[in-house]
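Take a look at the structures below.
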Structure P
Amino acid sequence: MAKKLGVLGGMGPFATSVFLERVIENTQADRDQDHIDMVVLNHASLPDRTNAILQQHENEFLSAIKSDIELLEYSAVSNIAIPCNTSHYFYQDMQEMTDINIINMVTSTVGRVYSQYGIGSKVAVLATDGTIQSKVYEKELMKRNLKMHDLDPYIQKEIMEIIYSVKSNSGYTTNKLDSIIFDLIHHHGCACVILACTELSCLKINDELMPYCIDALNVLVEKSIKLSGKKLTKAIVTS
């Protein structure tokens with residue numbers, strides 16, 4: 001049975017548009033009526049998630065998002081997708097605001113890594129400072145007996161510059177990101193790299209490197225389609 005999907009977006013707007021596009025592209029449908037009904041809140045003015053975590057302004061973010069969750073409740077959605085990795089630091093607090101299931105992109109993504117690479121695999125997480133310092137991925141990886149590779153500070157700085165260049169629509173090319181991924185796989189012994197920021201999911205990575213990447217946004221797309229009672233057109237390339 002088809003279920004209405006709530007999308008709490010705007011973090012950032014470009015990433016939200018990519019998420020919506022991938023849901024539509026990957027839903028098995030012959031006509032408009034076969035697609036998923038979605039209620040989309042593109043709340044771009046939400047407080048910056050990284051700043052909220054690092055500056056301990058959690059309540060400011062949670063207060064702002066509470067009304068969004070209430071709107072989705074009023075719209076009678078069955079599941080809520082939030083295409084933003086950093087916001088999942090607040091996952092438990094957000095889930096406690098509602099009885100509607102909020103799809104956990106972090107646990108779903110780490111579950112995918114575990115199923116593909118197995119116990120003890122070394123994994124690099126490319127994400128915002130907020131996601132890294134909150135340890136939201138690291139804790140989940142540890143639960144699965146997976147090893148998280150610690151990025152050099154200058155590499156993390158470059159990742160942040162890439163992320164915010166996408167947010168600012170400054171025409172970033174993927175050469176630097178491709179180089180970072182290549183180095184992590186071939187020189188640091190990582191089995192795979194998690195694209196753990198939806199801005200990174202918006203970029204076209206070198207075809208030779210994509211087999212080593214697990215895209216958290218694609219995992220969220222797949223879970224959203226299945227939980228909405230629809231079928232995938234094909235297996236989404238998550239690695």
Structure Q
Amino acid sequence: MTPRERIVIALDVPGEREALAWASRLSGRVGLFKIGLQLFTAAGPALVSRIASEFGPVFLDLKLHDIPNTVAGAVRSAAALGASMLTVHASGGVPMLRAASEAASAAARETRAAPVRVLAVTVLTSLGPDDLAATGVARGTRAQVLALAELAWLSGCDGFVASPHETAALREKFGRAPLLVIPGVRPATGAGGAGSAPDDQARTATPREALDTGADYLVIGRPVTGARDPDAALDAILASLDGAG
């Protein structure tokens with residue numbers, strides 16, 4: 001993949017108008033557009049189909065976590081909307097993860113379309129060791145990420161979402177086969193006003209660091225959409241990835 005194809009722009013905006021403006025502005029310059037809970041709740045499923053058909057592939061980041069039958073139904077619905085990738089929580093367990101994977105495959109057979117790729121969220125990038133301990137998880141962050149990833153991989157998921165701090169360990173354990181979609185990516189220096197502050201992300205890295213340790217896709221939002229000059233910020237990120245991967 002080219003550096004451009006590896007970039008997933010997070011459309012973490014209040015509503016449809018802002019999302020369409022960003023999608024139009026960045027169409028052809030990035031690989032995918034991420035629609036998360038905020039935008040999906042505000043604008044609804046129709047926006048997923050519109051962005052996918054008019055501007056580029058959609059990463060539907062809903063982090064599904066429910067009983068297997070409910071999650072399977074949601075996966076089928078996401079596939080019908082034209083989403084290219086979809087997240088579920090690995091902590092939902094093997095029956096739920098397997099139901100999600102099987103639903104994606106079944107939807108692809110029925111429609112003869114490319115299957116929506118199911119990605120298992122391991123440990124949120126906003127969580128550190130103390131946060132995990134407070135939820136009753138005694139093992140460290142990396143061990144928890146690897147354990148949940150193994151559940152997801154054995155259940156048929158296509159890949160994982162984890163922080164840049166675990167990318168190398170995931171590649172060492174699973175090789176190149178799983179897709180690794182990595183949030184918590186922050187430029188080393190500002191570009192066009194884009195700062196490098198981690199915001200609410202606890203485990204971060206630069207785009208080049210994430211790619212060099214094995215990321216397939218880099219999820220980037222505020223460093224571009226919050227910049228004084230978003231185009232310059234994106235250009236700087238792409239330039240930092242030249243020759244990587």
Structure R
Amino acid sequence: MRVRTLVFLLAAICVLTAAAQTQQPPYALLQQATLTGSGNTITATQIPVVTASGVVVYVNAAIQFNVDANGNLTVAPGFPQMTAAPSTIVSNFKAGRYVGPSNVLGGKAAIVIAGPGVTSGGATMWTLSVAPGADPNTYPSTGTWYVGPASNDPSAARVTKAGITSTSLSYGVASSQASSTQVTDYYDWGGNTLIGISQVSNTITIYSFTQSGSDYGTSRSQITYTLAPGQ
């Protein structure tokens with residue numbers, strides 16, 4: 001009975017959230033939050049809330065349940081509890097489709113940047129992939145990087161070991177499926193490449209710090225993509 005009640009509750013939250021998107025502000029977007037459960041408590045972090053003026057703020061919420069002898073759930077006194085979420089750290093990164101230089105792969109290199117995904121402390125995670133219709137040798141073809149404290153970045157140990165000291169870049173890992181016959185610096189964009197990324201206005205530059213499987217303190221290669229018009 002308890003499981004069934006919880007399923008109905010979560011289903012109701014999803015329905016109400018979907019309906020909210022068609023309404024005028026204010027409303028919350030729970031489907032974009034991170035939901036976790038522990039014991040009798042459900043916690044939602046980084047819930048986007050659109051205020052009456054259209055401004056988006058982020059909150060964290062916790063709901064604790066009491067369980068009766070028959071397994072029925074009721075919200076415990078004093079809940080839900082709401083707190084302001086830490087501001088997200090994005091370092092000017094923008095999601096969207098980006099196109100490569102005209103002299104790379106005949107101008108057909110293109111990637112899609114997605115994010116931000118929010119991690120602990122307001123740090124964010126971003127991803128890249130080859131854009132639909134782009135040259136399959138686009139490089140890097142996949143990638144993930146983090147913005148925020150080094151404690152949130154799985155690649156931080158590699159950055160330190162390689163002797164990279166720049167604080168103007170965000171770091172992560174990328175891979176490429178590019179053919180060595182199509183990409184001159186093929187060995188700089190292989191699997192598990194340590195990358196540094198920065199964004200200035202509508203351009204994003206990706207630096208490779210790996211060559212033939214070894215990491216270096218200075219970049220081995222770089223490529224700059226530009227946000228496509230209309231993005």
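No lab work stands behind these numbers, since they all come straight from the coordinates. From a predicted model like this one, the values you see are computed outputs, not experimental measurements.
Side notes on the structure shown:
- Source structure (of P, Q, R) for relative contact order in percent (Cα under 8 Å, 6 or more apart), computed value 12: R
- Identity of the structure behind 68, 40, 32 (criterion: Cα extents along the principal axes in Å, calculated), options P, Q, R: R
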